[in-house]
Structures are given as C-alpha cells and as structure tokens.
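*Asks:* The structures considered in this document are given below.
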Structure P
Amino acid sequence: MEKINFIVPAINCGHCVQTIKTELLDLEGVSEVTADAETKQVKVVYDNPATEASIKNLLKEINYPVQE
C-alpha cells in the first residue's frame, strides 16, 4: 500500500473536495482520499493497479492538475 500527497492549486471549495474524492475513489486500487481546500492538499492511499501517474492523469482530466 502506497501513500502520496499532492498540492492541487485548483481546489477552492467543498464541491472541489467532493469531486476529487468521488473521482479518485472510482479509480481501481485507490482505497482512501483526503482533500483539503484550505491547504490545497490531496492525500491518496493506493495499491496496484493504481499508480502515481494514473492518479495525476485523472486529476488533470477532471481539471484539478497537480502542482509540479
């Protein structure tokens, strides 16, 4: 089981947080998602077949790109 933290500058409100949680939890292998609009952080717990790249790609697809 892997844990990763991202900074996602586009998070502005509770709706953003809920959208990110819903979408990421639908990704196979993702077991836990915590997002915070105040700190702009997204924390993800995942296992195979999810990868850091697939999580970043999904966030980009739903218009919440990760800060590099």
Structure Q
Amino acid sequence: MEKVQDALQQAVEFFKESWQELKKVHWPSRKETYAATAVVIILVLIMVGYLALIDYALTRLIETVVS
C-alpha cells in the first residue's frame, strides 16, 4: 500500500511541476502562428515544384535512354 501512495505522490508532483513549466512557455500569438504556417506552406509548395521538375526530367531521360 505504501508503494501505491508513493507512486501516486510522485505522479501528483510530476503533474504539478509540468504545469509550472507550461506556464513558462512562450505560446505564439495567432499572427505568429499564421505567419509560420504560411512559411511552411510556401516551402512545401517550392519543394513540390522542385521534386516534380526533377521527376519529370529523370522520366524523360530514362525514356530517351530506353527507346
């Protein structure tokens, strides 16, 4: 029974400390979140374009070599 109480006490202490740490976190504002999301979307679109171009070029190269 003592082990259960110790485990419960440790769990409670863990959650208290976790909550204190979460209070210290700088949470981004809505504007910062939108800006970061826009940057990610733009970079993904750039990478999609780049990889599509490479895929197209390699496909044409392989078709040329094979035929």
Structure R
Amino acid sequence: MSERRRIKHTATFEQRLAAEAARLKIEAKNLPRGKARDDMMRKARQAELAYHMSEWLSSPGLPLPE
C-alpha cells in the first residue's frame, strides 16, 4: 500500500476558498457569454458559499447541537 501524500498549506481553508472564488470570477468575466461562463460563475458561487458556511460553522456564537 502506498503512503498518502501530505500537503502543508500556508493559507487557511477559508482563504483558499475565497481566493478560488475570486480567480473563477475573473476568469469567467474573460469568457464570452454561454455555458462555459455560466459553469465558471456557478463554481465561483459554490466556493463563496462554502467559504461563508465554513466561517459560520467555526464562529464562536454558533450554538452546540442538542
């Protein structure tokens, strides 16, 4: 069995999600209107949503589940 490769990240998960969303938005703006652009914008929105959900879940004000 092979060993699993480990990656040391220098940025937090939230920072990487925000950067990916920004990169996808810029890339989508350079594409002509159509399916490829729509798909790129959908991926950007998904990354932003994941960023906000991760922040919300790690916030100190979140009540514990019962």
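*Asks:* Could you figure out which one of P, Q, R the value -32500 for helix-only ellipticity at 222 nm (-39500 (n - 2.57) for each DSSP H run of 4 or more, over all residues; to 500) was computed from?
*Replies:* Values: P: -10000; Q: -32500; R: -21000.
This value belongs to structure Q.
*Asks:* When distance in nm of label points 7 Å out along Cα→Cβ at positions 4 and 52 is computed for each of P, Q, R, which one produces 3.1?
*Replies:* Details: P: 0.6; Q: 6.1; R: 3.1.
It must be structure R, since only it matches.
*Asks:* Suppose Rg and Dmax of the Cα atoms in Å works out to 16.2, 49; of P, Q, R, which structure was it derived from? Before the final figure, lay out the partial values.
*Replies:* Numbers: P: 10.6, 30; Q: 26.3, 78; R: 16.2, 49.
Going through each structure in turn, the value belongs to R.
Each reported figure results from applying straightforward, stated rules to the coordinates on display, with no laboratory input. Quick caveat, the model's predicted, so the values are computed rather than measured. Cβ atoms are built from the backbone, for glycine too; each structure is taken alone.
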